[in-house]
1. Out of 1, 2, 3, choose the structure whose coordinates give Kirkwood radius over Cα pairs in Å equal to 14.3 when calculated.
2. With helix-only ellipticity at 222 nm (-39500 (n - 2.57) for each DSSP H run of 4 or more, over all residues; to 500) coming out at -13000, pick the structure among 1, 2, 3 it was computed from.
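Nothing in this text is a laboratory measurement; each read-out follows from the coordinates by a stated rule. Everything numeric here is computed off the predicted structure, so don't read it as measured data.
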Structure 1
Amino acid sequence: MDLHVKILAAFHLIFGVVGLIGSLMVMLLFGGAAGITAMAATNEPDAWLAVPIVALVGGMLVLLIFTLSVPGIIAGIGLLKRRPWARVLTIVLSVINLINIPFGTLLGIYGLWIMASQETALLFGVAPGAAPPPPPV
C-alpha cells in the first residue's frame, strides 16, 4: 500500500498544479476579455455594463478553481509525509472528486479505495476500529 499512497499523492499534486495553472489561464482569459470589452466600450455606452459582469464571472471561476486545487496540493504533500490529517483530507477530496467526470471520478474511487484500506490506516498511525479512550474523571 505504500506505493499506492505515493501514487495517490503524486496524482493529487499533479491535479492541484494543473488546477492552479488552469486558474491562471482563466484569469488571463477573462481579464483579457474584460480589457477588450472596456476598450470597445468607448463607442458603445451599453458595453460598459458587460465589463464588470465579465470580470465578476472570471473572478468567481478563478476563486473556485483555486480553492479546489490548493487542498489537493496540501493533501499530496501530507500523504508523502504520512500525516494523519492528510488521510482525512484525502478522503474528503476523494468524495468531492467523484463528481468531476471522468478523471476526478477515477481519482476519487482510487483515493477512497486506498484510504479505506486497513494497511493504509496503519501507515498513518491510525489503529483501525480502535475505540477512543474514555474521558478523564
Structure 2
Amino acid sequence: MEGFPFVHRERVRFRDLDAMGHVNNAVFLTYLEQARFRFLEHLGLAQLEQEPPLILARVEIDFRSQATFGDELAVGVRSGRVGTKSFELEFELRVADRLVAEARSVQVAYDYSAGETRELDERWRELLAATQIQAV
C-alpha cells in the first residue's frame, strides 16, 4: 500500500458480520488493534506475551465502503505525530484497490504500577518517527 511502510492482513470472518451482511462497525476496532500490535511488534516494541505499556486514548474511523465475508483486508499502518508522552497511528483499510476505511488513533505511554502517564522511551520515539511519511 502506497504511503504505508507496514501492512497487516485480516480475513473477514463470519462472526464479524452484522444482520445486514457486512462487517459491523465495532469490529473495525479489533482490526485496528491487531494491526497496531503487529506494527509495534514489527518495530521491535512489542512482544506477543505482553501488550506494550500504553493506553489507547482515542480512535476515529471514517467508513468509506463495505467489507463482507471472506474479504481480505489490507490494513496499512504508519506513525503520525510523535510526542513526548503519546503518539498517533494512521491506518488505511482496503479490499484490493477499494478503500474501506481510514482511521487514526492516539496511544499514551502509561505506567500501570504507578497509575499515571509517563514519557515515551527515546527508542520508541526514534522508531516511530522513522515510519512517518513526510509531507512533500
Structure 3
Amino acid sequence: MASKPILTLADAKRIAAAAEIEAKNNAWKVVIAIVDDGGHLIYLQREHDTQFGSVETAIMKANAAVAFQRPTKMSEEAVTSGRLIHLALPGVIPAEGGIPLLINGTVVGGIGISGVRSFQDGQIAAAGVAALD
C-alpha cells in the first residue's frame, strides 16, 4: 500500500503564523486560508477590517493551487499574456496569492491569501510556504 505525507493542523497553524507575520510587517490586512490536498479548508483567519469578499477568494486561491498543483500566479500570467482559455478552466483563479504546499515533493495542501494587491498576496503566501520547509 502506498503512503503519503499529510498536512496537519499544527502545520497549517505554523504556515498561517508565518504568513501573518509577513502581512503585519507590511501593515496589510488579509485573509489566510489553508486547505488540505483535497481542497478542504483546514484553517482560516481574517484580520480585523479585511473585506469579507476576501474570505472566499483566499479559499478559492488555496483550492486552485492544489487542484492545478501550481501557483495561481501562473494563471494570472497566462491571462495577462492573452491566453484567455485559463478563464474557462473550472476553479481557476487568475490572481497571485495561491501556492501549493509540498512535503517531500508531494502536494499536501495549499495556501491562499487575499486582501491586498495580488503580488502582495503572493509575497505573504510565499512567507507561509517557507515555514513548511
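1. Numbers: 1: 17.3; 2: 15.6; 3: 14.3.
Of the structures listed, the value fits 3.
2. Working: 1: -26000; 2: -5500; 3: -13000.
Source structure for this number: 3.
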